[in-house]
Every structure is written in structure tokens, then in C-alpha cells.
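Quick note: the coordinates plus some simple rules give every number you see, no bench work behind them. A quick note: this is a predicted structure, and the numbers were derived from the prediction, not measured. Cβ atoms are built from the backbone, for glycine too; each structure is taken alone.
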Structure I
Amino acid sequence: MEMDGLMFCLTRPEYLDLISSIEKDNSNFVFVWTKERHMEAINREDEMHISVINASSSELVGYIILAGVGEEDRALEFRRMAISVKGKGYGRISVRFIKKYCFEVLKYHRLWLDVYADNERAIGLYTAEGFLQEGLLRECKKHGDGYRSMVIMSMLENEFKG
């Protein structure tokens, strides 16, 4: 699928080195996976590993991981997004793609995510895109010598404005 100058396609194994690099550059905001775990996500039926590609340059600029594909509850987890180039709107376009895919293609009822509570830029983006905060998981993730909290956010199909 293509949207606003970006192409979204299933990740190919040859992208994994670059994806690992993008992930390391974003390690303050996403959990770092091994290449093997990324490969598992590529191969699992209940997960989608999506590459974000600049349509004009064919450059891989990020990736998205969705989970809960095919579940009877029709609730899709927006598990992860990492974008290599900041400030060009790629994150916003990617969030809009995910919403459209969830509600118009999959016909799901709920799209949800968790985000570090101190990731104000992402929370601002998700809020601007119509996600609502459901709650806070206090100090639930070990980080260095301390812990970080996670905000749970979601959108329901009747809240989606395509």
C-alpha cells in the first residue's frame, strides 16, 4: 500500500540489518529485539512486520510491528514503530496508515498501543491522531538502574475518522 509518498510492505529478511540499526537509534523509545525475534515476527501469522519505504527514493525509513492479527476480539496491537528520519511527517503518515489498515482493511473494532510515559512527542502524535489515554502502567519496564512507566492508548472503530 502507498500513502502520502510512503510505501508500506511486508518486511523482507534482507531489511533486517537496517531495521536493527533504526531500532538501536530509537532504543530510548522502543524495546530492542534480536534479528531472530524480528524474523519470528515476519513469519508469525498473528504479527505483521511492515517496512516503511520512501516511495520516491526507495529508501527504508522505518518499520512497524502489529500484533493480534486474526484474533477473534478484533483488537489490533500497534506494537511498535521506529522511524529513522525525524521531522518529515513519516511517523504521522505511518500512524494514519495503521489506523486505515486496522479499521478499513481488517475491519477491526479496537486499535491499541503502549508508549513510554516520558515519550511526550509520541504521546502528542497519538493524541493528535485521535487516540485516547486509557491508563498508566506505573514503573513496569526495567530501564538501566530504574524503571519506566507506560501509557496505554487506544482508538475504537467508531472513533476512527478516515
Structure II
Amino acid sequence: MTLNTVTLSTQRLTLKPFTANDADETYNCITPTLTRYMAWDPQPRHEFDQTWSNWLKNFALGTEIIFVIRETSSQVFIGLVGLHRIQTSNPELGIWIREDYHYHGYGREAVTAVAKWAIDFVKPDFFVYPVAEENYPSRKIAESLGGKVVSKFTGPKYEVVTYEIPVSF
């Protein structure tokens, strides 16, 4: 299996690598309230186009993969889940779900699917999961996978806690 052909399926979701065709749906779901617990703020469209172009460059280099999360039955765009630094022994997981799909367990389902896939494909020692200290729903995702807080620091927008998630979750 190569990164270009990977498709992950769960009970409710289909995850495929981000492509330029996903840019409009992604951009339209990025709001100030969504990004309050993200490392970046909403960008003007031309800056977002550079951001996703960089995702594709990193994907081609094999250093990260951003998956588009879609509801399998409707193909509605739900969000993105990323696996960053995939050439290291401790790749980083990241997730965001569009606001009108929060609190349905989609984030946990998507992160779990990517982590399970990555255990075989990347063979990490553990995963890193940085999250805003006050983002309790996202913290619950890490904790549901056996994640433990290993560090805390002050980021530009908020206090960050970093979880280590074991590969034996």
C-alpha cells in the first residue's frame, strides 16, 4: 500500500488523503470559533491555498498525510485528521471536525482509524497528540486511546498539553 492509495473506513466514516478538490469544502468550514483551540486562525483564501498546497507537498515527500473525513452514507465533509512527522518514531496526530458535527464521536472514530492504520504503516514507538488544555473533547480522544500528558507549555494562543498515546491502545 502506498500513501496515494490509502482509504480508511470505519462504521460511519471514510477517510481519504486530502486533494485540491477538497479545498473549497475545507475552507468553508474553518471559522473563528472552530479555530479557537487550533494552532492557527482562519486565513484569507489565498493563504489557505498556500497551506493546503504545502500539505500536498509534504504528502508527496512522505512526511505527513492529511485525511479528509466524510460520512460514508452521505459523503458529507466532516473534517480533517492529520498524521504529521510520519518519518519519525513518534508521529503527531491532529484532528478538527466542522462545528455542526461536534459531539457525535466522529473525532475519536477518525483518530482511532488513523492511529490503527499508522501502527502497521509507520510502525511508531508512540504517537504525540498536542491539544489546547481547555479543549476537553479533544483531550478525551487522546485519553480514550490510553494517552497520558507528558508535557505542558504556553503556546501563542493557549496553554498546550501534549499527550503520548501508546501503540497498544
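Data overview
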| read-out | value |
| --- | --- |
| Top of I, II by mean count of other Cβ atoms within 10 Å over residues 49-56, largest first | I |
| If helix-only ellipticity at 222 nm (-39500 (n - 2.57) for each DSSP H run of 4 or more, over all residues; to 500) is computed and equals -9000, the structure in I, II | II |
| Parent structure of the calculated result 2.8, given that distance in nm of label points 7 Å out along Cα→Cβ at positions 17 and 81 is the read-out and I, II the choices | I |
| Which of I, II yields 1.00 [FRET efficiency 1/(1 + (r/R0)^6) of positions 41 and 65 (r between Cβ atoms, R0 = 25 Å, to 0.05), calculated] | I |
| Which of I, II leads on FRET efficiency 1/(1 + (r/R0)^6) of positions 57 and 137 (r between Cβ atoms, R0 = 35 Å, to 0.05), largest value | II |
